[in-house]
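Student: Below: a set of structures, written as structure tokens.
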Structure P
């Protein structure tokens with residue numbers, strides 16, 4: 001599974017030359033350990049991998065006994081793992097470092113020692129129990145890793161030519177043409193169903209069986225549920241309830257998360273820690289309400305009003321259709337052919353959130369309601385900032401539409417009210433690229449280019 005993050009690792013190695021460690025944060029099973037070990041194997045004379053999820057007590061003892069004697073620490077680690085370490089040409093990997101925060105704290109001194117490079121991987125690395133009583137090292141560069149994006153999915157399918165053409169058409173604002181648009185949309189539907197978890201993508205790439213991919217996805221969902229029971233200490237039932245109600249919440253036309261679905265008269269402050277746990281685990285992508293489309297959307301954020309998307313749309317489908325009696329391959333064929341009766345907006349909006357997140361955007365939406373004036377009642381699916389900030393026109397509204405017949409009433413009201421603050425207006429839909437009436441209509445697969 002070819003991943004773009006490999007180039008990020010290569011840039012870090014070449015630019016930092018051991019002056020900073022790299023911390024890779026991501027949900028379980030997105031491929032962190034795999035890509036780091038592949039990188040270590042290719043780019044270094046040797047590497048030493050310590051998986052703190054399954055580490056020997058003897059190894060932990062080395063970290064305790066030789067806190068300041070790095071000659072002894074490296075000697076014992078080298079002997080234990082039977083790896084010869086080469087100064088400035090070996091990588092030491094702290095895998096699942098959240099299970100032993102003291103190793104993360106030691107990075108400051110290990111980097112200063114200068115002999116080797118260090119990469120840490122982890123999930124839930126910033127929740128209180130995983131940073132308690134440690135000083136987070138400033139000698140640590142933090143990056144996030146997400147499920148495979150659409151281009152990585154195409155690579156796995158053996159198609160390395162389509163995405164450069166998609167990117168070129170986006171840059172030139174020209175349509176793809178009927179044949180290539182149909183081909184890209186066919187891949188897009190497969191990507192929505194399979195998702196971007198590497199095990200599911202690999203199973204599908206090898207067999208072209210949605211059911212084989214589904215088996216892998218259900219294994220991952222079971223792992224997530226086990227993690228919730230084990231690590232969401234003190235609010236396991238609340239986190240599990242939010243997790244299991246996600247498909248039902250997204251199935252509604254109004255996708256803002258309703259706490260009443262969890263419990264009558266539920267209050268946000270009672271569930272805030274549960275949402276933060278899921279967001280920190282990167283199992284979900286939380287989209288917050290912004291009260292105005294201005295630069296610094298975070299300053300306009302209402303953190304008690306949110307939409308909660310699944311981090312991977314393929315997992316969302318397997319979570320939504322979890323009845324074991326469903327004939328899975330038939331279900332997925334109907335999804336491919338748009339013949340299944342469900343709110344497709346749930347899946348399409350979720351995949352756009354996933355693609356925007358992979359492209360580096362924080363997620364915000366706009367919502368306003370007025371009993372007195374209907375012109376002030378509107379909702380915009382996503383707000384994104386343009387790459388270069390100017391005095392005005394910095395925020396692009398993004399609307400996601402399914403089907404051929406749709407209205408743009410909210411978008412038109414929004415454009416009229418905030419015309420001085422808006423940059424390019426986008427509508428993502430199933431048709432080819434077009435520009436009309438000041439709106440850029442993009443095919444769904446171009447969401448990653450925004």
Structure Q
């Protein structure tokens with residue numbers, strides 16, 4: 001009923017959106033004899049604001065056509081290299097580049113599309129060959145494809161690492177730090193030759209008992225039955241995923257906004273006044289941000305509920321009781337995968353300390369192959385997007401990956417040398 005009510009609300013709002021579109025078009029038209037009058041500016045601004053507050057936002061393309069490296073522009077190739085029911089693996093690389101470090105960027109599956117990491121990809125592709133998990137909206141996945149569980153997420157990560165490896169680095173942003181830790185642990189436990197060289201974990205809920213945020217507190221205050229009853233709905237008949245039980249993206253969006261309603265209200269108010277003043281630069285900045293921020297996707301109910309219960313309510317990973325497909329996850333088995341953690345000083349979603357907890361779990365990684373940075377004055381989104389990402393976080397990650405590449409190359413050379421059979425020395429007769 002929840003999803004059906006949302007769809008009905010959208011339909012009832014269609015005439016209002018149509019009127020707003022007509023008003024904006026008329027106010028800005030050269031055929032409007034009052035175009036230069038303040039009333040037309042007000043009509044155009046209020047109409048656009050109405051549209052933006054009520055419309056549905058589609059997934060945007062990554063749109064990374066080129067990057068500049070050392071003052072030289074390079075074309076960027078984007079291809080889909082693997083397809084799964086709930087995810088596409090996309091590759092980004094500079095045209096003609098060879099031998100650059102390979103990075104699997106695991107994007108969060110928590111409400112926003114993977115394009116939220118556009119800035120992350122744009123930076124990484126300057127010096128790396130980048131593969132990103134582009135998660136599908138559950139409402140477009142037919143029910144015949146089955147359900148998607150947290151264990152399936154881990155299996156996807158393992159599968160992608162195996163198809164890309166060996167010699168790959170994995171970077172996880174926010175939510176996937178837990179399934180990535182599980183994936184690398186299983187690969188290490190089975191001595192998988194395709195396990196990554198290094199793993200970088202950014203702003204993720206490894207241990208949400210540390211400095212719990214409002215998001216963490218909300219999860220622990222409600223039972224899993226409450227979540228199932230109040231936030232799970234079925235996809236309506238108009239979508240390919242008809243009948244699938246999901247956590248709807250529009251609910252997640254409401255939750256994002258509810259975390260800081262005053263900030264969003266002021267942002268929209270400033271946008272309105274920017275339009276009135278004709279400040280197109282600031283207005284376009286607002287549009288660009290909210291075009292991405294407002295584009296959300298549905299999550300399969302099984303995956304969502306298991307994540308809430310196992311990660312945010314029962315803290316299974318840091319308590320040492322996490323199991324994936326019946327196998328216990330013990331990160332202490334990881335010995336030869338380097339670990340870097342990145343946190344934002346002002347992160348109010350995954351507070352400082354929650355990601356750093358990975359170091360305690362991975363107790364057998366040598367100290368010289370560990371790194372942690374706390375980005376000053378940086379919130380959650382700032383650790384993977386924006387000026388602090390580009391000036392602080394990314395340079396540190398690039399340096400970390402480069403150091404591990406060099407170390408790996410030296411090890412490979414030494415192993416190759418030691419394994420080369422020595423020819424017998426010819427004796428003098």
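Student: For structures P, Q, calculate relative contact order in percent (Cα under 8 Å, 6 or more apart) and state which one comes out highest. It would help to have the intermediate numbers written out before the result.
Tutor: Working: P: 14; Q: 18.
Sorting by relative contact order in percent (Cα under 8 Å, 6 or more apart) in descending order puts Q first.
Student: Rank structures P, Q by volume of the Cα convex hull per residue in Å³, for residues 330-401 alone and report only the one at the top, that is, the highest. Before the final figure, lay out each step's value.
Tutor: On the way: P: 128; Q: 82.
With respect to volume of the Cα convex hull per residue in Å³, for residues 330-401 alone, the highest-scoring structure among P, Q is P.
Student: Follow-up. When mean projected area of the Cα convex hull in nm² is compared over structures P, Q, which one is greatest?
Tutor: On the way: P: 23.9; Q: 27.3.
With respect to mean projected area of the Cα convex hull in nm², the highest-scoring structure among P, Q is Q.
Student: Check the numbers for mean count of other Cβ atoms within 10 Å over residues 26-33 across P, Q and tell me which is largest.
Tutor: Working: P: 21.8; Q: 12.6.
When mean count of other Cβ atoms within 10 Å over residues 26-33 is computed for each of P, Q, structure P gives the biggest number.
Student: Taking Rg and Dmax of the Cα atoms in Å, for residues 346-385 alone from the coordinates of each of P, Q, which one would give 12.9, 39?
Tutor: It must be structure P, since only it matches.
Throughout, read-outs are computed from the coordinates displayed, never taken from laboratory work. This is a predicted model, so every value here is computed, not measured. Cβ atoms are built from the backbone, for glycine too; each structure is taken alone.
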